[in-house]
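Listed below are the structures to be examined.
Where a number appears in this text, it was derived from the coordinates with a stated rule and is not lab data. Everything numeric here is computed off the predicted structure, so don't read it as measured data. Cβ atoms are built from the backbone, for glycine too; each structure is taken alone.
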Structure P
Amino acid sequence: MYSIMSYKRRQFLKTTTLSAISGILLPSTILSNPIKKEKIRVLVWDERSDSEKEGYPNFLGNCIADQFKENPDFSVASAGLEDRHQGLSDEVLDNTDILIWWGHTKHDQISVKKGKEIVRRIQSGKLSFIALHSAHWSTPFVQCMYEITKLEVLKDGSVKEDDLSFVLPYKQLAQPKYDTRLTPYTIERKFPDGRKKIEVFLPYCCFPAVRNDGKPSTVNVLQPSHPIMKGLPSQFNIPQTEMYDEPFHVPKPDQLLFEESWATGEWFRSGMIWNLGAGKIFYFRPGHETYPVFKESNVMQIITNAVYWMA
C-alpha cells in the first residue's frame, strides 16, 4: 500500500536510478534529455445528466477532473455518454490507470459487454476502479460484484464453474427490502451420484432505504493508518448529502475504511475496497448530484489518496 509520499519516493528513486545509469553510459544525453516521471492517468467518467447542473453547473465529473488537473502527478481526462464510444473506447481505456465513475439514471445505457471488458482490465491489473455514490448500480461496478461473488464460491477447490447457476435479482436495478435475504448467497444441492449443483444468488448492489433531504452525515474513520485515509481527521461531517441505509447487498469487502451515520439512526459502510485479480475496486458512498459533496476538502482528499494508492 502506498501513500502519496511513498508514490513520489518510488518515482524519485526510479528517476534517479535511471539517471545514474544514463550518466555513466551517455553523459551528454542525460544533460539534454532529463527523464520525467510517469503521471497517473485518470479518467473521470460521468453520465452528465441535467440534474447535475443544480450542484455542478459544468457537470459533476468535470468538477472532479478540474480539481485533479491542478495536481502535477496526474494526467486527467473526463468523459461521458455523449462522447464517441461513450468515452470508453479501447484506446481510451488503454491509456487509463484509474477509472472514476459517477452515474445515476442512465446505468442501462452502458452494456454488460462493456462492463465485463472493464472487469477484465481490472483483473489483469491494467486498471483500477473507483465508484462514486449512485455508481453502486453502474454496469462496471455491478459486473465487478458479480465476478467477485463467482470467484468467492470457486475458492472451494471441489467446486467447478460448471456446477454453478446464477440467479439475478428479480428485475434489473431492483431495490431490496429490509427483510430481503442478504445477497449474495448460495443454495447447494447434492445428488446420489456425488454431483452437486450450486445456485448463486447474485447481489442486488443496492440497499433498502434512501433519503434525499440533504441532512448532514458523520464519517468515522476505521482504518486511520490506511493510505487512503492519510491526512483525514478521525471523524468529520459532510454538511449536505443523501442518506443510504444498510444492509448494502454486496460481497464482503476486503477492507472497510470508514462508516457514515446520520442523526436519525441510519448508518452505512461508506468506504469499501475489494481486490479483483491484480486490480482493486473502491466504493465511495457520500454524494448526490444536487449537493456540493465533491467540493468538500475531506472528500477530495480521500479520492486523491485513493488515486495514488490504487495506481
Structure Q
Amino acid sequence: MVGAPGVHLVDLLEQGLPSVTSGYLIAAPQPALVEAGSARSVPVVLETLAHLGIAPADIAYIIVTHIHLDHAGGAGILLRHLKNAQVVVHQRGARHLVDPSRLVAGARVVFGENLEAYYGVPEPVSPGRLLVPGPGDELDLGGGHRLRFFDAHGHARHQQVILDDGPGSLFGGDEFGKQFVEIADDYLLPDTSPSEFDPAAWARSIDLLLTLRPQTVLLGHFGRCALGCDALGRRLREQVEAFAGLGRAGAGALSWEEVHPRLVEHVRRDLAVRGIEWTQAVEHELEEELGVWAKGIADYHARRSSPG
C-alpha cells in the first residue's frame, strides 16, 4: 500500500533499477493498472499481479498518464497478457500508441543507442482496445474508486492526471515532479524532458493541484510524494521558474550544452541549501537526468524564439 486504501505500488524497475519509476495497481472490483512502464517492465508487472493474487484476465484497464516510453511503452505487450483490458490514454497520445514509430524516433534523439537497452521496443496497441477520456470525464472502477481525468500539460501535451475520489489520491505522472528518494525522501525536481516543456501550462497544473487538494499525490518517479499540497506547489513553482530561466542569457536562447552546466550548478546550490553534499553518488543519481532536462529547457526557448 502507498497510504491510499486499495492502491499498491508497482516498482517498474526502469533500466533494471529500483525506486526510479512507479506504477500503481488499484485493487477495485474492476482492477486497474496505472502506468504500464516500458516494454522491459512487463515481467515485473505480471509478477506483481501474481503476488497480489490478481489474475491477468481480471485487469479491466491500463491507464497511462502520458505516452513516454517509461510510462506507456509496455502497454501493447501487456495487452497480450491482460486479455480483457483497455488502455486509457489522453486523446493526443492515442495515435502514437497505435503507431509508436514517431514516439520511438523522438526518444532515440534523446537516448541514442541506449534506447533499446533502457526501454525495449514497444508494440502497437489496437485502436479497438483504446479508451480516450476527455477532461473531467469519470471512470467508476467500483468499490469507491471513481476516477476523474484532468489535462496537465507542463511536462507533455499528451499528459493527464487522475484523481481517485474515494481515497483522495492523485496519480500525477511526471507533472508534479520527480522525487529522488535515493538522495532524500522529499527531494523533488521538475522533469523538463524534451520536447514539450511548458512553464505556463505547469503553473496551471499547480493551480489544479491546489484546487483539488488530494490526500495523496502518487508520482511516476517515485512513489508517494513526501510533500503536502502547499509545499509541493511552492516547490514546483520555484523550480519550474528557475529551470526555465536557465535557458536564456539576455535576449538570446542558449544551446543545451550551454544550459547544462548552469543547471548542474543550480541543482548543486539547491542541494547545499538543504545540507546535501554533491557526492559521487548524488552526481551519479542526477547526471543523466540533468543532461536530458537541459535539452528540454533549451528546446523550450528554441520553440519560443522560432518564427510562427
Structure R
Amino acid sequence: MAAPTTSGLKYSSKLSNQRVLILGGTSGIGFAVAEASLEAGLLVTISSSSSSKLSTALDRLRSSPAYVPSNLFAATSPSSPSLAGGGIPRLTGFTCDLSDPSSVEQSLKHLLDQSTLEGRHKFDHVVFTAGDALSLTPISQITPQGYEKAAAVRFTAALILAKLLSSPTYFTHSVCSSITFTGGTNTEKPGPGWAVAAAVGGALEGLVRGLAVDLKPTRVNLVSPGAVRTELFDSFTEKGEQLQRVLEGFKKRTLTGTVGRPEDVAEAYLYFMRDRFITGRVLATDGGRILV
C-alpha cells in the first residue's frame, strides 16, 4: 500500500496516495467515481472497451479541478504534478474488452499487467462499474447462450476479475483495501420482464458475500444504484418529450422525487473505500425506490 498521508488529517486524506482501478471508468457512475477519487488524493487508473471513450475521459479528467494536485492530499513529484511521490502517474487509462467470456481472463490479466507494471505497483482498491446495454429477454425465450451473454460483463467478468485479484500479484490484501462491484435495485425489486437481469444481479450479490469471506481481510462490497441519469439517457435527447416522460416516471418511483446523479452515487463507492469496518454488504442508493 502507498505511504500514508502526512497531512495529519484523519478523515479527508484517508485515501491519499492509494491506488484504485476503475473498470468502466470512462462514463456515467464510473467516471464520477474516478473524478471523486482524484479529489480524494487517490492515484487513478480507468479502463474501457472503447479507445475513443478512454481518450475522451482521460482528457476530461485532466482538465477537471480534481486533477489539480492538492497540498493537503497528494504528495506530488516536484518536477511533474502529474506524478505522485515515487514517480507513479496520478492518472492512467487502458482498454480492456470484457464482453467475450472465452477471452476475458486473458484480457483482464493483460490489463492488470499493464496497469501495475507486472505487479510492481499494486492496487489498494478496485471498483467495477463496467456494464453493457441491457437486453430484457422474456423468461419464455431465454436460452443458455442468451443467459451467458446477459451475464458476460456484469457477472462473468466480475468473477474472473476476483479470481485474478485473489493472489497478491496485483493487489494489496489488507483491511485497508477494498473491491466494490455494481448491481442495481432491479435485483431486489424487478419489474416485468426483468427475471433474467435480476438473476444476474442476484448472482453478483451472492458472489460479493462469498468473496468477503474468501478474500478476508480485504473488504468486498456492492453498490446498488437506482435510476441514475448517465449517458444512457442521451439516446432520448432527440425526443425531448419522451425523455421528460421517462424522467418523470423514474421520479415518481422514488421518495426523493428525483433521478440519481452520478456525482451523488459516486459517494457510495468512496464510502466503501474509506470504512474499514464494512464488508460483504449491499448499499442501495436509489432515492428510496424500494419503499415505493
*Entry that produces 15.1 once mean count of other Cβ atoms within 10 Å over residues 186-193 is calculated, selected from P, Q, R*: R
*Tell me which of P, Q, R gives 3.0 when you compute distance in nm of label points 7 Å out along Cα→Cβ at positions 122 and 138.*
Q
*Origin of the derived value 17.2 (Kirkwood radius over Cα pairs in Å, for residues 130-241 alone; candidates P, Q, R)*: P
*A value of 5.2 was computed for distance in nm of label points 7 Å out along Cα→Cβ at positions 90 and 218; which of P, Q, R is the source structure?*
P
